[in-house]
Structure formats: C-alpha cells, structure tokens
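Once you scroll down, you'll see the structures, which are given as structure tokens.
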Structure 1
C-alpha cells in the first residue's frame, strides 16, 4: 500500500511537465489539461500492473503519448494565421472568425513544468511542430526537449532505435525547412533588457504612440489576430491596422503576464459607456534582440483570461 501511495505521489509530481508535453503535442492548453487528466486516470487504473521495467516517468510519458496520439487521430492540426494564408494590408477588415479549435492557443506560465520557458514552447515552434506527423512530433519532443535516450523512446513507442533515429532526422529536416531568420533565439521575460522593452511596448501601446511603436518594431514584424485568418507583416501595415480597423484599441489598459515563455498582456479596451475597460485580447509579444518581432492578439478572452489569472474587467 505504501508503495502505491509513493508511486501516486511521484505521478502527481509529473503533472506539470506532462502538461507542457501535451501542449506541444496538441497546440492547445485546454486540450493538454484534458490529456493530462486522462493520462493520470489511465496511470492510476494501471498502477498495480506497473512492473518497473522502465522508470515511472518513462511509463507516464508512454501513456501521455498514446493519449495525445489518440486525440490527433482525426488528422486535424492547429495553426497560426501565417500557416493558412499570406499577409494582408493593414487596412483590411478581419472578416469572419474561424472556430476556436483551428488555432494554436497560448500557454500560461507553469512553474511546475520542465523547460516551458525555453524555445520549445514559443508559439512559432509549437506551430511548426504541428506540421510533423504525430509520432515524429512525439519523438522529437521526447528526444530533444525532454532528454529521453533513443533506447527509451524506442521502448516507449514499441519500435527500434534505428526507427527512432530516422524519425528524429526527418523531424529535424522538416523544422529546419520551416525556420525563418525571425525564429532566432528569443530572450526570456525575466531578462532585464527584454523586460524593459516589454514595458516600453506596453506604455507606447497604451498611449497609442505610433512613433514609439515604430521604433520598437522590427522592420519585418508580424501581427496576427486569431480567430481571424488576418495577419500582416511590416511596420507600415501594422501601423495602418492600428490606426484604421483597430482604432478602438486607443486608450487600452494592458496588464502584464507571461505566455509561451514570452512577455504577454491582457488588453482591455475602453468600454462604450466610459465606466471602465472591457477584455479584448491576450497579446503575446515576441522579442528578439532589441526589437519586437511579432504580436499575436488572441481574442478568446472568455477562456483565456481566467486561465492567465486576468480580471474579467478593469474599472476606471
């Protein structure tokens, strides 16, 4: 009995890192939470049959991988707007939204998870992962993010070391082909320079100071707006969108948080009755070197703001 209690405790201690793994596999923080819960249920039910031929961690990841592969069996993959269409003019209307399950979702900071603040959880990397076949995706994550050996992954998949190495090579080639110059190493929000730049961005956006924003943006910066396919590239089009279709953002309040290892902000636009500020988007800001290279406005505030601990409304 004591052994089972100990094993249950060790399983529970893995919940945070399993959540990060399932998020990378599925591209959705909410689906990842469901996958981890299903993993735990399957593990608890099978714990008496765990023979310790492998580590408990490896065994838990085998179950989590199978849960994710089951979830991905329908063949649908999540994406960012850049994966679905070309850039548009900043004067373009967003058009009709697509359903929520199409999109890569932002991931809240998780102090329990392993390696969630590194490059492997950035939005662009998670989006690129979705282009890999699910088993290749799992192989790359298990080998290169989580540090499992080729032999451990082979045992986990029920395959050979040679097949694991082959899958890893193909996965690396696919990701390399999708990499752009803007996908270079991004600084963490805790980095002082990044923090100062994020503060400058938030201040400039709140004041709607277009000149300051222009100085902060990389010349090829992108802006996207899930659940709309609309996205744009370049300072001029971003400015045209902010001062045109998005003029209602003027006077917004921004509350800082962290998403996908990047600075993020809950954006609240002035309410029509002038009594406060209503939730409008979760902004995830990618910063490379000394410039903002990407801004993603996630509009699903009803689900995202509670997940990020952001208030439902900001009073005047």
Structure 2
C-alpha cells in the first residue's frame, strides 16, 4: 500500500468495526450474545461497533476466534495498529510478527520454554497443576504473568450454560489458587472477574510478603500454579491454548484406574477446522491411576489442543464439556 493510499486511524477503526459487525451478522448473533461468549460486558460490542471504544488486541483476537472469521478481524486489527504507528512516526511501521498476549512490561517479551499441565481426578474434583519455564527475551524486567481460568459445561448451549453458572458460580474459595516461583509463594491479583460465573483472568505477581523477584532480561524461571474445580463444573475435556511462543507443550491426565478411562484429542487453529491430534496420547498405570500423556514441540501460536475422555466403567451422564486454559 502506498503512503498516499494508507488509511487513517479513524478509517482503520471504522473498517474494524464494520468487519466485526459483518461477521457477527453472518453468524446470526446479537451484540449481547457475542459479548457474553467473549466474556465482555454486554454493552462492549455495541460500543466497539459504534466507535465509542477503539479496537484492542485482546478484543480482536477473541472476536476472530468466537466468530470463526478466518483472521479477517485480526487483519483489520493489524491495519489499525499500522495506522496508529504511521501517525506517530514518519517511518513506515510494520506490525511485529510476534506480539505478547498482554503488556507485561514495556520492552518485555515472554517465551515459554516448557509448558507442562497435569490434571488429576479423584472421582469428585479435578486438580490442575501447571508448570511453566518462562524466559524473558525482552529488555525490561517482568513483574507479573497472566493466566486464565475459563469453564463452560454446555459450550453448545450458552443460555443453558449461563443458567447453570448463575446457580453454581465458580468461586475463588473453591479454586484455592496457589502459585510459586523458585519455591517462593507468589501473590496473585484478579484482573478480570466481571463474569464471576465461569471466567477469570489472574495476574501472578513476582513478589510476596518477603520481597520481589522480577524475571530479568535473559533469565529463565520455573513457575507453578494449581487450582481445584468440582466435577459439577468441569466437562470431559481439557484444552490448551498457545497464547505465547512455546517451545514444548505437554499434558498429562490422571484418572482412577477403576473408571477405565479412554482419551482422544483434536487440534484446531484460527484458520483450520478441528482435526485429530498428529499422534495418540500414551498410557501408563501409576499407583492406582491411569495416566495419559501427550506432547508436542514448537506448537503454532494460537493453536488449540483439546483432549477429551469418557469413563467406560461409569454410566454416561448428561454432562457436556468444560474448558480450562
């Protein structure tokens, strides 16, 4: 695009809003329904489409994924960012091919060297333990790390799902979230809890009552966090979304052997339909548990890997699926 043909910031914002409206109408969704599925305030989509709210990266990503727009909305976001860059510098600005999911710190960039998830089920509740080796590839210290907790027992039926979580909200007390870094306890801070029923975002802070321990440029560190959810709020699947550049991803699912669990999985992206995992999960017996393991190297950014299961020794129940990230 020649400089004289480049759109202005205002034009780019209007194009973005029009793209969102187009795909929302194609999918037959109301503004309120789209906002709820994206876990935004019910009026937020209306404000974006009317121009009262400017586009944000997080909104663009969620809208593109929710509406299955094949990156059309994401490209409009890129055009908006490019227009903003042209407005502030005389040089032509090209959006970075890799952006951090959240602004951890100016000049920071996180790479996940190893991502290991372990889900243990005891017959009543699920315990999720996440271990991540983070590397700061930027030029500024990182003082916080964003995690997401999102559940949906009936993903194909939003109205039923919302009714269920209004009656049985996901609470901080039941989650009992804990986090550590190098064996040190980490404070945490709720970032997003407007939809207290089934979606939460949390900043894990690199500090505690004894002091601070930022992740400095060039350093790597293991963090671990864990939380618990009742099986009345967790469906029979576990999904990992690749939100940051990741070098190795691994998932373990552990179920009581007596339940005779079977596991399978699918892989999806922003531009491709779900397809079977390229390799089958391995299986082993361990202390009365059947443990399934699946891993991949250098997964694509924004890819989603979903493992599903059923218990052959347990009658099928009217339980649809839930998602944790």
Structure 3
C-alpha cells in the first residue's frame, strides 16, 4: 500500500462525510461528482476498507468511515486554517517584529502613526519581549538590547544607552532642600544591572556611597513608573525615556550619566530580496531610530 495520500482525497472525504452526498461535496469543492467519487475510491483502496456504504440515491459512513472521519477531520481543519492564515498574511504583507516592551511603548508606538500613514497596505504584528527573552521564531525582524553585536547575518546598530539618576519633582526638591545624601533615598534599578548604581557612583566620583536601600525591578517601564510616583531615585535609560523628561514627570537629579556598552540593534531574520516590504520597514526603522540624541546635555 502506498504511503502517499493526496490531501485532496482526504479533503473530499471529509466534505462528503459531513454532507453525506458526493454531489453536494462536489459543489463545495468545485469538482464534478465523479471526480469526488474517484478520489474517495482511491483513498478506500489505499486504506483497504470501505469508508462509505453506497445506496442507490444516498451514502452513509461505514463504521470504519466514522472512525476515520473523527481522526482526520480535525487535522484537515487545522491544515486549512493554517493555509488560510498564511495566504491572508502573504496577501496582506504582514511583518512580524519582536521588540522589547519598553522600546515599543516609549519609542516605537509613538512613531507608528507615521509608518501607517506612509504604508497603509503593510500590516505589522508586534511581539513584545522581556529582557533576555528570545525573539519568536515567527518574527521577520527583531530589535534587541545587547552589550555586543548579536550573532546574525544582517544586523543594524540603532543607538547606545545611557543611564541618569532621575526622580519626580517632589523627591528632587526634598533632596535639594535637605542635607541628606543620596544614600538615604531608595535607589531603583533593573535587576539585569544589579551593580549599575555603584558603577554610576564611581563615574560620578561620589564619596562614601553606601545606599540604605536598593530596589530591583524586572521591568524598565516599572522602574520609570516607580520613580515617577515618588518611590525613590531610579537609573533611567536615555534617550529612550525622553518623553518622561519632556512632560516633567521625571527630572534629572545629577548631570553625570552612566555610559554603558548597551546598544539597540535591528536584526533581520528573513531574506529581504524576496520581501520588499521588509526592506521598506528596515529602512524606516534605521531612519527613525539611529539619529537619536546621545548626549545628556542634548536630552535633558
């Protein structure tokens, strides 16, 4: 018995089993009743069993036909759904991009209106990533934060990251009006950089740096929100957090910033020669996210 079963035969069987009519199945499949009957006959020969009991004017499923339908129907349905989804994605020119959540909320989404207006026929599907999380295998492109160039065939460097101590205006006023040192305030940072405050203190030449309390969070957005709500002083990344300084919900507490090797990179996972929309989108990302200010004086 051949192990190669034509998909069209399985599909014809499932449709005929559902409507119990070769004629009605043929109408749904845009085939002739004889073609449907021939495909199912070939399938029965391959399986070595009758799937239908054929009457003069009607057909019914045999016992084996019922069992086979229950096993095959979900598979055919899933296959058709996958083909339909892929066809729709191809016809709609959908780009799947994986990117960090904070990058998306603070930089990417605010500029998305510009992309949509310029390319209304190209859809985007955003996959949010946490720090250290791998991009989805379905992603066409990804934006990652890394201290070294990612190992990929096509990589574009976007911009470097700097961190500045910042807090809300109430905490800043309290700090400036009191004789307290920075050690007396809760210091907030990302848990992926547990020694960042000490590195900043060394760069700023802060003497007797011995913080009373350090709070680590695993979300950069959570860090910015905690500082904005007065929890303490946080190391805020620039230029990605520029909007927080523009609307005065955060203010810099010192001029000195912590320079790091962290960079944002655009990684291309697909061959752009076959996807012109990916070329357009990659060029748009590079154009919009490589000319960001990197100097603290320019930003604050």
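For the set 1, 2, 3, ranking by distance in nm of label points 7 Å out along Cα→Cβ at positions 18 and 210 places 3 highest.
Looking across 1, 2, 3, the calculation of distance in nm of label points 7 Å out along Cα→Cβ at positions 154 and 234 that yields 2.2 traces back to 2.
Only the coordinates and a few stated rules stand behind these numbers; no lab work does. None of these values were measured; they are calculated from a predicted model. Cβ atoms are built from the backbone, for glycine too; each structure is taken alone.
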